[in-house]
Structure I
């Protein structure tokens with residue numbers, strides 16, 4: 001399993017598990033649980049969630065789904081911007097820990113920019129670290145100007161990750177955000193890496209998949225995984241889908257593959273505002 005190094009030296013799996021909208025449908029709960037547990041068994045041990053997902057329902061689901069597996073998992077959650085004051089972030093984290101049935105988070109992210117000054121959020125994060133409630137903190141949906149502002153804020157250099165929307169059809173971060181993160185040695189965590197299953201799978205993706213004996217979505221995941229600075233968190237609600245995601249680790253795209261994908265999904269030629277889902 002390829003791993004990505006966080007600032008400070010912690011190594012995490014390059015391919016993990018996203019959970020947006022999991023735990024919200026009782027009829028799907030058993031299959032979703034089986035899928036998450038299989039993913040951990042297959043080595044996809046970074047699991048991402050947020051208090052926003054189902055207003056805590058996803059965290060509650062994971063608290064049950066990961067029973068007996070917590071020590072194998074690098075667990076990530078995110079705090080709402082309106083809960084990100086110095087006291088609010090501490091209270092929000094305590095609620096998340098209770099729902100997740102754990103005593104700490106491995107990584108805690110500010111979900112997106114809000115009205116609370118970054119300095120307050122950082123103080124809250126650092127307090128949680130000092131108490132052993134979180135191991136690392138980071139941000140989500142921060143563009144380059146946001147990252148610059150974060151780094152100009154006292155303590156901002158403690159950021160471990162920036163989680164953003166990034167896939168073959170959403171390549172805007174490549175223009176200046178990805179180079180900035182690479183220069184600072186901060187990993188990018190890519191959410192919706194196959195555009196929630198909406199990436200066109202015919203044409204070049206199908207051709208490259210046939211060449212590698214793979215499926216088009218696996219090629220799309222392998223493309224995001226091509227950089228050693230990227231962490232990728234696709235969702236898989238069904239065990240067979242989870243196995244397919246895990247198989248993307250074995251695909252090594254060559255220069256011809258990458259050139260063909262660039263032609264079909266061109267990289268940005270100018271600055272674009274960071275997209276969000």
Structure II
């Protein structure tokens with residue numbers, strides 16, 4: 001499946017390059033990268049042997065094409081390279097909301113896999129929701145993302161909207177929660193630096209415990225919550241009728257709707 005042509009090496013493309021390097025999954029020499037904007041990850045890949053912004057004739061060597069540009073730019077990216085690709089090249093797209101059939105058509109009918117990843121692939125702790133009707137395309141997507149995170153296969157492309165809302169966008173939900181928790185700690189009297197240190201370390205530790213223990217989140221919550229105690233007092237607020245469950249339901253629904261709009 002190599003060489004891999006990366007159309008875009010910005011935040012997500014760069015995260016993948018870093019994750020592959022850390023996992024030993026692919027070498028820089030396996031990569032052909034088209035990215036107009038210089039960044040440290042791109043320069044490091046180039047120094048390690050990646051081919052960066054080559055002539056169009058070089059693109060025919062690619063066996064896998066990772067479409068990693070912003071959703072608004074994907075058609076332009078496809079139009080620039082499609083005629084130069086080998087017929088057997090497989091397209092793996094991380095463009096949110098863009099349907100596999102539209103991508104395949106733009107790339108001359110080539111096989112397509114859609115993936116919704118998270119930037120934690122940079123540290124080997126990402127997630128990737130995959131949809132592909134073509135088995136070869138699905139296998140290519142697995143080969144790209146399984147070394148750097150947890151992979152979930154979706155059998156219905158329509159589920160990509162929900163996967164985007166629950167997984168692809170949700171790291172931002174967590175970061176927003178930590179921001180709010182830091183501010184709440186400062187409002188309660190903690191020095192801002194101490195509140196930030198406590199909030200960030202506590203959330204990171206709790207997430208690691210959940211991942212490593214395999215215990216259900218509801219059970220972990222119960223283990224921390226003493227009846228009538230301080231945690232229960234806080235949860236009475238957070239789990240109220242207008243609290244976390246309803247807010248997250250609305251947030252996920254809004255993200256899923258936007259995913260559908262981008263695909264339209």
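Work out which structure the value 16 belongs to, where relative contact order in percent (Cα under 8 Å, 6 or more apart) was derived from one of I, II.
Corresponding structure: II.
Among the shown structures I, II, from which was the value -0.59, -1.30 of log10 I(q)/I(0) by the Debye sum over Cα atoms at q = 0.10, 0.17 Å⁻¹ calculated?
Comparing all candidates, it corresponds to II.
Among the shown structures I, II, from which was the value -15000 of helix-only ellipticity at 222 nm (-39500 (n - 2.57) for each DSSP H run of 4 or more, over all residues; to 500) calculated?
For helix-only ellipticity at 222 nm (-39500 (n - 2.57) for each DSSP H run of 4 or more, over all residues; to 500), the value -15000 is produced by structure II.
Here distance in nm of label points 7 Å out along Cα→Cβ at positions 72 and 256 has been calculated and equals 3.9, so which of I, II was it run on?
I
When you work out FRET efficiency 1/(1 + (r/R0)^6) of positions 96 and 168 (r between Cβ atoms, R0 = 30 Å, to 0.05) for each of the structures I, II, which one comes out largest?
Sorting by FRET efficiency 1/(1 + (r/R0)^6) of positions 96 and 168 (r between Cβ atoms, R0 = 30 Å, to 0.05) in descending order puts II first.
Work out which structure the value 100 belongs to, where volume of the Cα convex hull per residue in Å³, for residues 80-191 alone was derived from one of I, II.
Label of the source structure: I.
To test your reading of the models, identify which of I, II gives 0.60 for FRET efficiency 1/(1 + (r/R0)^6) of positions 56 and 160 (r between Cβ atoms, R0 = 25 Å, to 0.05) when calculated.
Corresponding structure: I.
For FRET efficiency 1/(1 + (r/R0)^6) of positions 64 and 232 (r between Cβ atoms, R0 = 25 Å, to 0.05), the calculated result is 0.50, so let me know which of I, II that is.
Answer for the origin of the read-out: I.
Ranked on mean count of other Cβ atoms within 10 Å over residues 104-111, which label among I, II comes first with the largest value?
I
Taking Kirkwood radius over Cα pairs in Å, for residues 144-183 alone for each of I, II, which is largest?
Checked I, II; max of Kirkwood radius over Cα pairs in Å, for residues 144-183 alone sits with II.
Determine which structure produced the value 1.3 for distance in nm of label points 7 Å out along Cα→Cβ at positions 152 and 176, calculated from the coordinates; the candidates are I, II.
Computed on structure I.
Rule-based calculations on the coordinates, nothing more; no lab input. Predicted model, so just to flag it, every value in this text is computed and none were measured. Cβ atoms are built from the backbone, for glycine too; each structure is taken alone.
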